[in-house]
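J.: Please go over the structures that come below.
Any read-out appearing in this document is the output of simple, stated calculations on the displayed coordinates, not a laboratory observation. On a predicted model such as this, the values are computed, not experimentally measured, just so you know. Cβ atoms are built from the backbone, for glycine too; each structure is taken alone.
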Structure I
Amino acid sequence: MIFTIDASQIIYGTGVSVYTKNLIRTLLNIDKKNTYQIIGGALRRMPELRSSLNAIVDGRKNASASVFPFSPAISDIFFNRIGILSIDTLIGKSDVFHSSDWTQPKTDAFKVTTVHDIAPVLYPKLSHPKIVEVHTRRLERVKKYVDSIIVPSITTKNDLVKLGFDENIIQVIYEAPDPNLKRSRISEILAVKKKNRIGSRYLLAVGVSKRKNIDKIISAFEKIRADRTLKLVVVGHYEKISQVRNVIFLGYVNESDIYALYSGAEALVYPSLYEGFGLPILEAFSLGIPVVTSDIGSMKEIAGSAAMLVDPNDVDSIKIGIEKVLVDKSKLVRLGKQRVNQFSWNKTAQETLGVYNQALKK
């Protein structure tokens with residue numbers, strides 16, 4: 001069979017990018033029988049996207065890569081809003097077309113999409129109105145046209161069902177951390193600390209949006225009295241947050257630096273209000289870092305009993321959770337390493353192939 005996968009999002013440095021890259025790489029490693037067409041759309045970043053896709057399919061006899069001059073905005077207009085252009089016109093016949101939930105073009109293929117989360121729809125006050133409008137419209141197109149939906153957690157499946165989606169076409173397939181993820185060397189940790197002027201022990205927070213609960217993280221950190229030299233390092237940029245004593249805002253951090261920051265942290269503090277999956281939890285587990293995360297939704301589902309679970313709406317609960325981790329990290333580190341072994345990209349890819357094979361029954 002011919003499987004076409006839209007990998008447009010691979011260049012954006014997000015959790016969806018990590019998912020797309022690792023899924024395709026693993027599918028090509030384990031499946032030599034079927035043919036893969038890896039496609040993507042970009043305008044200003046066409047060379048970057050072309051290079052990324054060619055690197056994935058390089059040397060694969062059963063895979064090819066194609067890039068088209070369509071930015072996300074152009075794709076939305078032509079494939080979602082107007083809906084007159086069939087992707088088959090550009091790529092030829094496919095048995096399966098696997099899209100993200102960004103764009104749902106017309107196709108005669110069996111249509112699969114991955115819905116990573118629906119935070120803008122469930123929590124519209126925490127997102128820009130334009131983002132809410134776009135996600136709402138795209139989800140309606142998914143509901144109308146897609147044959148099978150992949151989600152990364154039971155939480156996301158239940159959320160879709162509440163929005164009127166048919167639970168019989170939703171398949172929960174867990175994601176996994178990058179298989180090449182390894183704890184950084186001491187020299188790398190010291191280098192990234194020096195580069196960012198982190199002169200002591202620190203906690204790490206990833207993401208600074210309202211949904212990531214950064215305000216309560218900072219409030220909880222300010223209440224900690226056990227060690228006044230402790231720092232809170234925040235990755236991400238959020239203009240409305242003023243400078244706070246012992247809180248270091250780093251803005252965007254490249255991949256090598258972020259994993260060195262993980263490796264040197266006392267703990268990852270991740271009491272998000274909502275996640276479709278929660279990849280940073282598994283990344284921290286892989287790197288031997290204890291995690292403080294929410295006792296709700298996918299965070300609890302993914303972390304299991306391997307993290308310090310707290311009430312994300314209660315500053316004191318977050319504070320107490322952090323303090324407990326600081327006192328004794330070893331147990332959570334051990335549990336985290338055991339927990340992360342339950343997630344692998346081989347398993348993700350095998351289960352995704354199972355969804356593709358549904359096309360045979362169409």
Structure II
Amino acid sequence: MFMLGATNPGALELIVNNRADVTAIGVGSAGIKIVSLLSRKTVLVDRFAYVSCDDGDFSTVEPRDTIHIESPVDQKLTPAIVRGLALRFHSRIREAMSGSRVVFVVAGLGGATGSGLAPVVASMAQERGATAVGIAVMPFDFEKKTKFYAGVSLRRLRAAARGVVVIDNETLLRSSSEDTTLADVYDTANKAAVKALGSLLSRAAEGSRPVGLNKFLGAVLRDGYSLLGVSSSGSEDKAEDALAGAVVSLGKLGDPKDATNALVSMNGDSTITAPDVGLVVDRVGSATGNPGLDVEYGVDYSGTAQLQVSLLASGFGSTKYDDYDPIAKVLGDRVLDDEMDCALPEGLDALQCCD
């Protein structure tokens with residue numbers, strides 16, 4: 001499942017004829033893995049870049065596209081320390097997004113690198129006149145120690161970017177066998193995220209009706225939250241079953257009746273019939289408890305007989321992630337000092353590292 005939030009629909013004016021110079025920047029381990037997988041698909045992204053403090057994250061990407069933020073000492077990193085170490089790399093990050101009109105910032109929140117840098121990179125994109133869309137991978141439910149960093153970073157990312165897509169690993173995974181390793185769990189969730197993103201951002205193919213960048217951003221760049229529920233089915237009634245699963249997935253983060261508009265994408269093969277498309281589009285409103293819902297749609301025939309329905313809906317006021325940042329929940333609209341702090345490893349406080 002994904003969640004999106006935004007504040008300024010005027011950013012849509014940046015997009016002309018459904019094309020733009022679009023850059024995707026993977027930040028940290030999860031962000032790099034997802035962007036690397038996405039780069040192998042035919043999607044509406046023109047350039048890819050990767051930022052990490054661990055050079056082991058770059059094993060599957062082109063060296064020329066990487067920005068390695070090195071630490072001169074061996075010390076446990078925090079988001080604040082990562083931001084401090086990254087100061088002298090700001091010019092390289094800006095160069096990676098130079099000329100872009102849309103920048104996707106993809107990061108796993110909860111770890112030091114993604115939590116520390118995702119809001120910073122989004123702010124840089126906005127300052128350069130691009131439309132920044134954050135794609136945040138939230139921790140699994142069992143990763144309780146990372147949830148505070150994730151909640152704080154998510155709130156800051158929403159403030160820095162025009163829209164934010166939140167990937168719910170727990171929902172994407174759905175099920176795994178008892179002998180599945182932790183590495184397999186993360187790999188499965190990452191691939192599920194890429195499949196859904198690829199469906200929404202696919203380029204036009206023969207016979208398809210792509211969602212396109214305008215519709216995607218139209219769903220993202222709205223007030224409040226937008227949620228993306230994803231489900232697949234290969235049954236005889238696959239269209240109805242997949243839509244029902246997507247709505248159930250949506251409801252795990254918010255009340256579907258709160259939706260004010262929706263975008264639905266269907267990914268499968270030639271067995272997707274016109275009646276299947278009509279059923280899904282017609283029933284989105286009633287399935288969410290909102291019969292008057294405004295619905296846009298896209299169809300991608302590059303998949304398999306297993307029909308995947310991705311349902312993006314906007315207008316939600318809160319989600320389960322509000323509990324990840326208890327300080328913000330207590331303060332509400334009141335803010336103490338919300339500037340992102342920067343630090344340097346112990347003993348390097350006087351190091352001049354700004355670009």
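J.: For mean count of other Cβ atoms within 10 Å over residues 125-132, find whichever of I, II sits highest and give me its label.
T.: II
J.: Name the one structure among I, II that percent of Cα pairs over 34 Å apart of 22 was derived from.
T.: The correct label is II.
J.: Also, I was wondering about something else. One of I, II was used to compute relative contact order in percent (Cα under 8 Å, 6 or more apart), and the result was 15. Which label is that?
T.: Attributed to the structure labelled I.
J.: Using the calculated result 1.11 for Cα Rg over 2.2 N^0.38 Å, for residues 29-172 alone, pick out the matching structure from I, II.
T.: I
J.: Here FRET efficiency 1/(1 + (r/R0)^6) of positions 165 and 197 (r between Cβ atoms, R0 = 41 Å, to 0.05) has been calculated and equals 0.30, so which of I, II was it run on?
T.: Working: I: 0.30; II: 1.00.
The read-out was computed on structure I.
J.: Separate question: Have a look at I, II and say which one yields 24.9 for mean count of other Cβ atoms within 10 Å over residues 157-164, as calculated. Please list the in-between numbers first.
T.: Values: I: 15.5; II: 24.9.
Source structure: II.
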